[in-house]
Structure I
Amino acid sequence: MNNKHERFDPDKLFARKDNFCGFSYCPLCGKVLTRGEREGRVRAFCADDECGYVFYQNPVPAAGGIIVENDRILLVKRAHPPRIGWWCLPAGYMEWNEHPEMTAVREVEEETGLQVKLDGFFEVYSGADDPRSNAVLLLYLATVTGGELRAADDAMDVRFFAFDDLPENIAFEAHCQALIDYDQRIRNPHSRS
């Protein structure tokens, strides 16, 4: 394991995330941020009335693809923290100038080597179990149009799994819920109670 991964301490990252992401100084005027109630929530803000900066700790948008072939779903094995060696849907954080659809297509190709077309929007999920940040995950149904299946970028492995043989170590709650939702809505829509 390299130094970068050794420094990844989920407990410290969760504590940092729960403490305004570690922000201590105003990015506008440089003064120490104060913590207190603003707009009905505890927030970090600049006490200088002339500055008025308020730190809004918003979730980070992410997007990805649900790719199913022959009733088997594509998952990637994580190569980087958090949860190295755990499985997840091919997905990742949006870049500044991307639409979520662009992010989904890019992340699938970066992690799996496959080019896809998006067939439609599936669902949006909120995830708080990643120590780096909270995420809003937008997932799209996708079909492979090209490329070659190979683990790339953030993945150490990539493969299709039968729904009755999914790995136990799915990395994030949102991905677990997406797998359940896909099974109930698409594969077995009449078996819901």
Structure II
Amino acid sequence: MVLLESLQLEMGEPAANFSLKGIDEQTHTLKNFSEAKVLVIVFMCNHCPYVQAVWGRLVALQERFKDEGVQFVGINANINPDYAEDSFENMQKYSKKYKMNFPYLADETQEVAKKYKAQCTPDIYVFDKDRKLAYHGRIDDNWQEPSEVQKEDLADAITAILNGKLPSEDQIPSMGCSIKWKN
């Protein structure tokens, strides 16, 4: 396991389009989420302990903000023969295990992850209603111990955007396992 941080990206960059199969067997595109006031795209996978540690928090945040027009989308770019736990079938199992309340999509070619410059799992991107990047950072200040979280960076960023404000410019990168790139 290689620990990486998300890259520092230019705020205001437009969301890249995608067309990916979800665990619901349907194809999802960026346009499918056009009604969302805030779109949160999370590059994630099944096997990463960093993702497993925060999966419940992602589900809770989607539940907390769903009535305010916030939509989370999970994208797994780790569908790699060397990591059987990240297979499409296991994505469906993990979705049930964690009671996912947002789409979980398979980026089998890894093209979408490359367009977004994703580096790690989880790698979190928050886009405003115009689909401009407004936040790219961590979920909170304690990935290991949810009871000890003092600063909810992702929730604060979503709240700022919903209130017509910019999130803090002080965005601490997310960290997690490296994306398992195919050669």
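Read-outs: derived from the displayed coordinates by stated rules, not from any lab. All values reported here derive from a predicted model rather than from experimental measurement. Cβ atoms are built from the backbone, for glycine too; each structure is taken alone.
Out of I, II, which structure matches 21 when relative contact order in percent (Cα under 8 Å, 6 or more apart) is calculated? Computed on structure I.
Here helix-only ellipticity at 222 nm (-39500 (n - 2.57) for each DSSP H run of 4 or more, over all residues; to 500) was derived from just one of the structures I, II, and that gives -5000; the source is I. One of I, II was used to compute mean count of other Cβ atoms within 10 Å over residues 41-48, and the result was 25.1. Which label is that? Structure II accounts for this read-out. Each of structures I, II was scored by distance in nm of label points 7 Å out along Cα→Cβ at positions 89 and 105; the highest score is held by II. When distance in nm of label points 7 Å out along Cα→Cβ at positions 113 and 145 is computed for each of I, II, the one that comes out at 2.1 is I.
If you line up I, II by Kirkwood radius over Cα pairs in Å, for residues 9-56 alone, the top spot, with the largest value, goes to II.
To which of I, II does the computed value 18.5 (Kirkwood radius over Cα pairs in Å) belong? Of the options listed, only I reproduces it.
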